[in-house]
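Derivation of every value follows stated rules applied to the coordinates shown; laboratory data play no part. None of the values given here were measured: they were computed from a predicted structure. Cβ atoms are built from the backbone, for glycine too; each structure is taken alone.
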Structure 1
Amino acid sequence: MTIISRIFCMILSVAFHHLLGLDSMSAQATPGNAPHATTSGEERFRSDRKGRELTLPNQDAAFSFAVIGDRTGGPSDGIKILAEAVDEINLLEPDLVMTVGDMVQGYNQQVEWLIQMREFRGIMDGLLMPWFPVAGNHDIYWRGDGKPPGEHESNYEQHFAPLWYAFDHKGALFVVLYSDEGNPATGEKANQPASQRMSQRQLHWLRATLAKASDAHHVFVFLHHPRWIGGRYGDDWEKVHGELVRAGNVKAVFAGHIHRMRYDGPRDGIEYVTLATTGGAQSGIAPEAGNLHHFHLVTVRQQQIAIASLPVGQTMNVREVTGRVSDGVRALKGLQPNFSRRFLVNEDGGVDAFLSLTLHNPTDYSTRAKLRFSSEDSRWIFSPMRLNRVLHPKTSVDVLFKVFRWQDSLDLSWRNPRCELQLDFMDEGGKVYPLKPVQYTIPYQIELPTPSVPNLESVVELSGAGDYLVVNGDQLRLDDASMTVECWLKPPYLKENQSLVSNLDSKAGFLLGILKGRPFLDLFLKNGEILKLIAPENRSVKLRQWQHVAGVVVDDQAFLYLDGVRVAEQTLPQGMYQGIGPVHVGAKGSTEKVKHSFFAGRMDGVRLSNVARYRAPHFTPRRRHLPDAQTQLLLNMDDIQLLWIYDESDNRAHAKVVGGTTVKADL
């Protein structure tokens, strides 16, 4: 169950309790009832429909309380974490809040202690429910001249509470102990075994208090030091544990001090729980192992208790996420940098270019944009590397930056230049809602030396398991009036669905492929429909021999060819809506990701044209295509140059190799 789910369940439990208006006198549940048993004789479930009977929760007086950890020992801004925890606890509305000590930085004299006490109480008094202090070493230890007997004990009892005390609530007893009475021989207060002992006076009080609460359903004990750990916390806890066991109704003991979460139970039916921090010094080395700022939420029922840890900053206020916030963040999801142009990468890998990008805020609220330019290839230099801009409602911002790369080489260490965009939506009250960062490749066009025509025809070989070629769609000039997409293929076997060439852009573009052995062409139309042309069953693709497949769009007609024979034709009712997405060879892709339908086998002669090259029922396809003015992409697969296959069209939209794609001579 996620943190949010647990919180939601807890809120429902507390809300149910308040709805019933139960007090401590009505908190007795029927003995033997399980927390989720039905209650006979009550007509609590109502409907005018018949259906499966549902099990209703028990109507016992469940309640909850929160426990916060140490606030001290860390940086001064830890007080802000405490304040955030107070706000989150108020969202959950437990009956009460407990501490486990170390509320003020302490280790000081009177004036400083009083200032810190007022700061802590000022924040805690913002709780909507009562809260109860526990004395820790930071709250008690005095440093400097004028140390009084008991150090800060008198200040603590005057401004916080007695050093030990107890109270009842809804059939439960809450006991607060004092773990810093000091060395019984010298009175020294220190974090060492000789000082970690309980006086006979406090022990007698505890024994008498537990005896008077023998009818309590649950007893919860709170102190600062987790003395049961032993070691530097002494060997004095066993006598206290014995008293708790003899009472028979002590369910849990809570402590802090060590600034990391720890569970040591159950022991003799008692759960020992140590909290980490709520603003105190925190390493954060392993949050999931309890090194974090948090608070506990304890749900109490007659038969059981439940304990959950809620990280500070994870509890959400449902009422803050208004329709405007939700819609505003959703609108920002589509915001992406619009780069002014592609920059040129020279044959030697050198780049020296100024670029600009535009960000447009479509919402009615201000948005903060954080840009970071980087690459895993250390030869890239960006100036500046980071930029922050505030986008006012319905406005655009232009950003200028420089891209530089050393004239070294195009080698296997090449990595794309990247732009990371992180957006913060800000509502009318100034609250910030961060969106997850999104990475974009800064668009570039690469210069490659013209490959020589090989003596033997070269082809590309794809495994069918994630190998493909991809071409930037915005480097091509395709239109809706006329188009030809074609390729040569030689499959060793046929999968059910394989893609040959596609340029899908959401619900626009084309897809040339093979379905159950038959070539097909999918065209996305302006009316939202998909027009499918597919060859008849007797015109399937053959294995282990070269075949030519072509799709043609001209005016209001679409044709599909296999080896120069028209195998399907249809009328376009409203014309084709041409996509602008990346062109994928050997895979079905889109602007978002490559999805599936990888082609297995050899391919050659991939050509895209903005003209209808074939209209007759029959033609003889050329084994090697030549570029002309209408050619938008031509991959004759003559050579792989590092990560790209050369495009012979005037666009020089060289195809990037993905996966284990290889070029081989077609023997």
Structure 2
Amino acid sequence: MNHPPMRSPEKSRWIPYVLPWEDAPLDLSFLYEDEKPAGRHGFLKAAGDRFAFENGTEARFWGTCFNSAANFPEHGHAEKVARRLAKFGVNMMRCHQMDAEWSTPNIFQFSRGRRRDDSRSLDPESLDRFDYLVCCLKREGIYIYMDNLTYRRFKPGDGVDAVDELGPAAKPYTCFDPRLIELQKEFMTQLWTHVNPYTGLAYKDDPAVALTEIANEDHPVIFPPVLEPYRSRLEERYRAWARERGAELPAGRIDFAARDETMMRFFADVMRGYYAEMYRHLRSIGVRIPITGNNWGYPGFSDVQSSECCDFMDDHVYWDMWRDTHAVNGNQMMLARKEHIWAAACARRRLLDRPFFVSEWDQVWPNEWRAESPLMLAALASFQGWGGAAIHTYRYRNNDPKDRMGGVVMYGVGYRVNFDTFNDPAKFGLFYHAALLFRKGHVAPARETAALALVERDICSPQPVPTPALAALSERHRAGVALPGRDAKEDKVFGSDSPAPETADRIISDTGQLCRDPKRKLGWIDTPRTKAAYGMLGHAGELSLNGLKLRVKTPFAVVALSSLDGAPLDESANILLTAVGRADNSNARYNEDHTERFYIGEAPVLIEVIEAEIELRTKQPALRVFAIDPDGFVTDHLTAEIGDGTAGFPIGGKYPSMYYLVQRAG
């Protein structure tokens, strides 16, 4: 087969860099030893706008998702993966899609072949594997975010209407149909009261299980009710609701896709009732951790109001989903956008009086510039004071990935996409720094808060409400919304119709630690213990941060330095330097602008070598620089030239890597 050559810049150099699935090049778990085992501080609570454990310790979660079969590995596999995650700094795992019928195993069926007539019992072999996984994660200080309803396929034996026509999770009928709600409660009771034999605790009684959601991406605004008899029953409920409020409805058949303000108010009431009913059930069976309703910003502000009965807010943010072989957002950089799409979206979803979590985020594998996202997201999360974030996803499968490829194509949800991140140098490879930025608070919280004071017309608007001021301020200050009738006392308060404030080309946080320059397509993080620059650094000339100068030759790059001993970088005797940019499989083939993929490629995974000159201010008398390969071996070392309190050294030379340890000599 003839494939077009992979597009690459001038003087580009690529080398294999395969992150081992069962280990990590560096082990930074020693930085988090006082957090093991998970649950040692007691149950998680919502304390104002933050998460805290029972003993008062603030909780910050840097995490990932295990999708479908990844939740059910063999015992030996579970032990290795749990240790690997801890080495990278991960302390949260969201168990996602455990109920997906297309997965083998899933929570209802361990193996493929026998036909299941219902979905009303949990498979004992699947449970055993999941139980042991949770035990391993807990031992390594990794908490659990437990899903309840994601992709469950209801079956004839479940006793539900039109079962053959219901899609995954029976969306949106699970939000309002009594029988489907009854089945959800039954599942919750089975799962949460199940005693894990490896911990000796029911999940409701295990403080290592920290968060849960009622339903994943399920809402009648996004999935208009059309299936009978569910649609007609909902219409009867809608007409009764309207009569009670004196609202007029058309005489003919209600089209739930043709939304107006009255219908939006009705949907808000439906979802509020659904969340409240499920919330009460979880509490009645003994679940005591923070609960959220949904995790989607797409329904708009009506769902923000509906979620007020829950303990925290959650959102999902993506960029360039690459469905099948085509880019969705045209292989673009987020850095180049005038508006930070993730910061703005999360601010619209966030209620300022309670914790906030991002349970899914990703800039999907074929996007060339995806290395921009991990540090950008981690820095934003710390600056905003979020409770945490989890990338979607770690893996879909539970086996040894012998093919050693990245960007594995996932099937099962109606399209194909490249969500696995466990061996992506451009994303998971940056998790060491991301965890330090967020969990260790290397990025300081915002000094001021900007609040969007919602009014009733914002809540019931059938169309997306523009919020230009919130979008403009979401990178500069702690940002979110206040519901109608609340007395917003934040530093900056504005309405949905407030214009965006005038801004300069560079967007700088009110702490001065974060900057994004859309025009030059670059950003930087400048804190005492982590300094990083990312984007088109090769076109920027010399880039100067406080105590650090970078001269990068490679056009697109991320260069990050973090202290590993807690001291400021200019005093540290142990520093991790990561340099990474583009990554892909060998022989992957695309069209000229990298918006269409012709061939996914083969093993091994390649990274583009980042060539740069580093000048770091230091009080150390001597520093050595070690290049580290994927197995943790030192492939080269050099002694930095120190003069006038500055250490200078190159990276990406004779023995290039993406990881370098900069340590005091002797």
Structure 3
Amino acid sequence: MIHRASQYRLAAILLSLAAAPAASPAVCAAQVPERWNDARVMALVNRARELRASTVVDTAMRSYRSDAHGYVYFFIDRQDTGQRTLVKADQIALDVYWRAPNQTRQRIVGLRDRKMLPTNIHYHLDHLTVVQDDFGSYIRIGDGDEVSAVLHPLGPGASAVYDYRLADSLSLTYGDGADEVRVYEVRVRPKDPARPGFIGSVYLDRETAAIVRMSFTFTPASYVDSYLDYIRISLDNSRWLGRFWLPYRQEVELRREMPILDFMAGSVIRGRFEIGNYRFNLRLPPTLFVGPRVTAAPPGQRQAFPFQRGLFDDLDQGGLAPTPTLQDIRAEARRIVAQHALSGLKPVRLYLRSFSDALRYDRAEGLRLGAGLELHPRPDASLRASAGYAFGRRKPSAEATVTGEGPRVTSTVDVYWDALRDIGPIPAEVRALNTLSGIVGGEDHLDPYFARGMRLTLAGHDPARSPSVSLRWEDQRSARRVTSGDAREVRPVDEGFLGAAEIAVPLALPGAGTAALAGGVGRLEDRTFATARVAADWALRSGDHSWVLDLDAHGGAVTHEAPAQALFLLGGRATLPGYPFRSFVGDAFGLVRAEGTLPLRPPWVGIRGIAALGYTHLSSTRTLPLGWDAHETDGLRPSVGMGLSLAWDVLRLDLGRGLRGGGWELTFSVDPRFGPWL
């Protein structure tokens, strides 16, 4: 994604306003009537507003000092796959001060960071802070450049701006569970969703009406920056001195995309802070509260701070995915405002699924140019359509996707005409590099065919963690070579109309691994067949992420009646280096690969090691179509190799050798994580 450096700097304040749940609902004590603005909820809201005004003059708490520790992570995000790629990590330590009536100061005493990919993002020191007063009367983020002066739901005059409703009576537990408090959940919505406003829930102590938790997002009109998709915030307080609710845990997530182009990718900033070790009624020097609200220790002192946890430890809270609390905020906000939009992005934008949708070159199409358009007619529905023209074939192709989000299931309908497919199971090259290879070197690493038809997919809202079911009806046709240069002929496929049902199930594996199981049944013309696939991978990293070891395993099988395009091809790049490209075929296969990178001159150069072991089995009764120059492996085929990783391990140059009847192969590739964008 391309962002302006100034916007990144302004975005950093959101990280300081991070919010995450300190408590979790333990017992649902009772359901309360869900009526907006009834006398009961308005009395509770008025009590909470009065309490906020009186706390600043309560003589039982004259001052406090506390410690805050937090993480700020910056990601590249692809929502259609649930994939997030870490770009930069920051770790922060703060000294936090408060003095009556309402004076606050924070000092950054520890700060360290590391870039995992090249980026110009950086954060002003006075932005990396925590929220001490539940945002005061008005919520401002990014010095007003992100969100400007949204009225707090318990601020002065808020009853004229917001509607309130009692949702639940809950019990929340803290820390080790020793402290439990009964709260009311009050849902809040703006009376006019077209204006800047707060959308979410405020949890109030049943005894005192103090704020225990706030989980919320904003109306689209709240976002000043046109790049903003959403901001989601969760603030949790804990009880001190028997009655004062002070910051305990805070979390924020901010997502951006380009305002005029949907590239199926965005950037995410996620911050998380924990605040504790409160010391009360100290004699704080008056000079402490003179000058800027946020100060910082000298750079050497910040870098030398003795952090008790590692820079990447907070990723273990949920990997690279959003935490459950931040996911719940979106679902709750949609319930509260029903059919109103939550995203700050424009409802009509240009659309590209990848760079290759705009421009690509292969021997089945020649040069193809394309473009697309995205529409959001409703907040829970989208339409993405794209079309292109292949100059080598002299034919157009097109695709349209309609997506609807229900309470639990996302439904997607894809309709396509001459969609380019590749016989698998594993892509040999990202499409952009394949275009470059075809134009410059005359080599095309696709085995293409075309499909016309439609697909219906039902899945959960998190594609990386939810099972999915899909139904396909399509006409599959062979491609033919329309370019010169590549010596490989286009492999013909078994043509005809296909009907298929498929299910995919993601799984978590021991050792932070992930797996995907997929299976299905299909019928092509008069042939009925079944397929099964499994893919598992582990990304092992040192505590400081200096070395990386990626392990992956693939396997699959199809029944005898499966068409040729359902078979499995191995050999050469991305599978078994050092063997002729896709020279092995089977109706069953297995492949295990290991790739490790050790930094040599970080981040510019690293040393890579590669090992692979593959196998295919081809049934003796299977007849391959004419022109398929491939055979089974006749046992296991091993490969080894070494290479260089360049520029944050984004670019890779590897020399591999097939150890059983193979030779040497030099390949240039890109980190597979960037394949969907290219």
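Okay, here's what the table says:
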| item | result |
| --- | --- |
| Parent structure of the calculated result 106, 70, 49, given that Cα extents along the principal axes in Å is the read-out and 1, 2, 3 the choices | 1 |
| Distance in nm of label points 7 Å out along Cα→Cβ at positions 210 and 650 from the coordinates reads 4.3; which among 1, 2, 3 | 2 |
